[in-house]
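These are the structures in question, set out in turn.
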Structure 1
Amino acid sequence: MKVRTHKFKQNGMHILVDVNSGAVHVIDEMIYDIMDDFDGTNDEAVAARLAGRYPAAELREAIGELHELMAAGALFAPDIDVPPTFKSRGLVKSLCLMVAQDCNLRCKYCFGDGGSYGGHRAIMSPEVGRAAVDFIINGCGPRKHCEIDFFGGEPLMNLRTVKEVTEYVRKREQESGKEFKLTLTTNGMLLSDKNIAWLNDNNISVVLSSDGRREVHDSMRPDSAGQGTYDIVMRNFRKLVEARGGNDYYLRGTYTRENLDFTKDVLALNEAGFDILSMEPVVLKDSPLGFTEEDLPRIYEEYDRLTETYLNRVREGKGFFFFHFNMDLNHGPCVAKRLAGCGAGHEYYAVAENGDLYPCHQFVGREGYRLGSVFTGVESMELPTYFRNSHVLNKPLCRDCWARFYCSGGCHANADLFHGDIRHPYEVGCEIQKKRLECAILVQAVLALEKEEAEAGAASEAEPMSMA
């Protein structure tokens, strides 16, 4: 039987999540205890079990309220079925262009072997880039909106191709009626006044990479000569963010076993002038920087600390956007997104510098995962079909997990790295994800309640006083 609810305690609050509907309820301790075994059909048994702990009338009232939630579809909601569209071929929605399989940094945790992805260092030609644009337009069907991410390595090492592809995208938009969102992910070393102006003028979103405190960043992200890069990239990042008015960017960090106090790194990035942030756990196998189950209690403790710190910052009027706490409790993603996540291997592809297609950027260079090329198209549908059908309901470990419709089954590349099977998720990553989700749900619930209280207080103060 699939898990239908999840409950947890944090920061003195009791939270109940209805898995299928996504409804989140802030509850009291009595309902928390009722939900140990309440299933909507066993009212009397539940009341009898708790008879010595709570008054009978209060138990009946609480159980009645739970039945009201059931009637509203906010508790024990029906299972989600796989949409019929999953039986059809996926339409391409986004591409990751590996415009430079080379890099000017030597990050200690790099999954791309310093940008080479296990091969030789090379850059993408404009011809390959233009063919990739045609590939997505020809494969996206009736989709109007498409996405391309300029990636590496370091894409600014091949700005010529980035510029020519961007120019070609704008031309093909006019011809095809499609609209493209363009993003560039950079380590910041090559940002300059000139290319910052070009990025801004061409409406290219940017993802910036830094790991927080100076000592952490310089240790993890040295240049090719082994020197620290913090001062250079921070100066360049500030210049870019200021030039675009603080919009259309986000700064992404990574934490490892060497900085499990990563709350300090999040705050360091914010205090350095950046307010759109994320901090990701490293994913490494057989590395002293990677995580094991033994690290989980310390990681959980740090997420609790980050949660409380974040809430205090918001209350003080010093809030910032933290990607992993940004959850809409009222309007979540569509069913397809909840089931299959990023769409790697059937709606989203990576294009290697030579034009070869892979399920995503992390699969580039992995044996057995080449799908075709932008010149020949997808050469066999066997692997894309397998990826399309590798949604949460086809992953045994995911089917009974409360977080299945939040994480969408986790990262296929991580599953392949640890188990050689995209349907066997990376367990340590799952546990980190679930803790992070609990923190995000709590943050949004607390902020919603505090907003309601503030609005109620303001309305009360605004009411005219009655005159006797």
Structure 2
Amino acid sequence: KILKSKIKYLIAFVLTFFIYNCGTPKYADKLPLAGITLTIDPGHGNTEAYDSIRIGPSGEREEWINLRVALILRDLLQEAGARVIMTRETNRDLNLGGRAAIAKINNSDLFISIHHNGSLNDNELDFPLVYYWGDASENPASIKFANSLLEEMLTDMKFENTEGAGVYSDFLIYSEGTSVLRNTFPILPGIIGEAGYFSNSISEARMKDKNFNRLEAQSYFKAIIRYAANGLPKAIPMVTKTEDLIGDSLIIFKLTDGLGGHEFEASVFRVSANDTVIDFEWNDSSGELSLIYDNSYEVIEIKIYGRNLSGNSLHPRKWKFFSEIGKAKRWQGKWHEAFDRAESLSKDVNLIIESEKDSSEYMSQLLDMIHWYKRSIELQAHHPKSAAAELGIADLYKLLYYETQNVKFKEEALFHYRRTFEYCPGSIKESNAKTGYDELSSG
């Protein structure tokens, strides 16, 4: 298997070498990026009216540079057979959530956001950076591509200084990372490339040169070719719907190495369910990975970590499954049906109290009522009885607190009392909510 993988890699390397050294790529046989979907995101756009920061000393704006490079890259990628999705192709703005959504909707294999850096503190800085989202250990596929891209930039492009060049987490600039990478990470790998500083006058002059823009686009292109040549491994669940696992606790994934087979480094595999490492079985003959999850969870989030024999990692995509319990709680219907269900359960609670049955049945009924009140609000955020539902939830949590003295129930009760009088002022339930809040908070 290792020999077979090396042969595949050698073929890919020869093809890549040919592409690198022949100027505009010409493909006599198979297109190297056929079957691959890439989302290219030229950062920013049409911000002249309100953004006075992303502009170089002579007036060149970052968004213009980003777009020129992205359009050249688009053409190179399409010629190599890739399906290319552009978040913008003109000087227009697009919100950050929309950029990430475009990549996810189009089932992209990789998200690449093209940017250029700037500094208000030091106009002599000029080196390339590539950002990935979060922790390096949780984002191996993005790290692999980021390192390839940085290497190509340093080889092909000129910078005034390279001491600060590197691959870095976007948590260094924002506590939760950048919006575009944070919102693409659950589905696919992605990076933000920053090829130099437009705030450096010498660097800005280069960035205005279309020939230099082409050099930069070729750096991205070469990195993509190198990355794709080693295969884009995937793990796909073998269930028809990821929401449907009724009565079962076994999930089977089909793994492909991106090179026409399912050859992986077995010792590298790791599987987590709801962020807890779990056991699994790997069948290297069929390429099937089987795992058993705890079906007491309502929602099970599975992530699979692994690496093919060419060194490319699986992206630990979050696969969300609903257990039998979870699917029942995600009941779909009309809000008023859920509300009426909660109201009808109050009769059962009264019967339990009158018959002096054990407290576990009593608590179970209270929790069921809470669920149905909450479901009515989840189905329709504001409805004619939403204030009554909020107050009902608060009153039920208060009863649970009195029954158990569990402080979490008290906190939930106070939270929902406050939601009732702060979010629904003027409702007939407002005074009751304030009374309940004062009574519980002083008790």
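Throughout, read-outs are computed from the coordinates displayed, never taken from laboratory work. What you see is a predicted model; the values in this text were computed from it and never measured. Cβ atoms are built from the backbone, for glycine too; each structure is taken alone.
Quick notes on this one:
- Looking across 1, 2, the calculation of Rg/Rh (Cα atoms, Kirkwood Rh) that yields 1.09 traces back to 2.
- Label whose coordinates, when helix-only ellipticity at 222 nm (-39500 (n - 2.57) for each DSSP H run of 4 or more, over all residues; to 500) is calculated, return -14500 (choices 1, 2): 2
- Label whose coordinates, when semi-axes √(5λ) of the Cα gyration tensor in Å, for residues 107-370 alone is calculated, return 30, 22, 21 (choices 1, 2): 1
- When distance in nm of label points 7 Å out along Cα→Cβ at positions 123 and 387 is computed for each of 1, 2, the one that comes out at 6.0 is 2.
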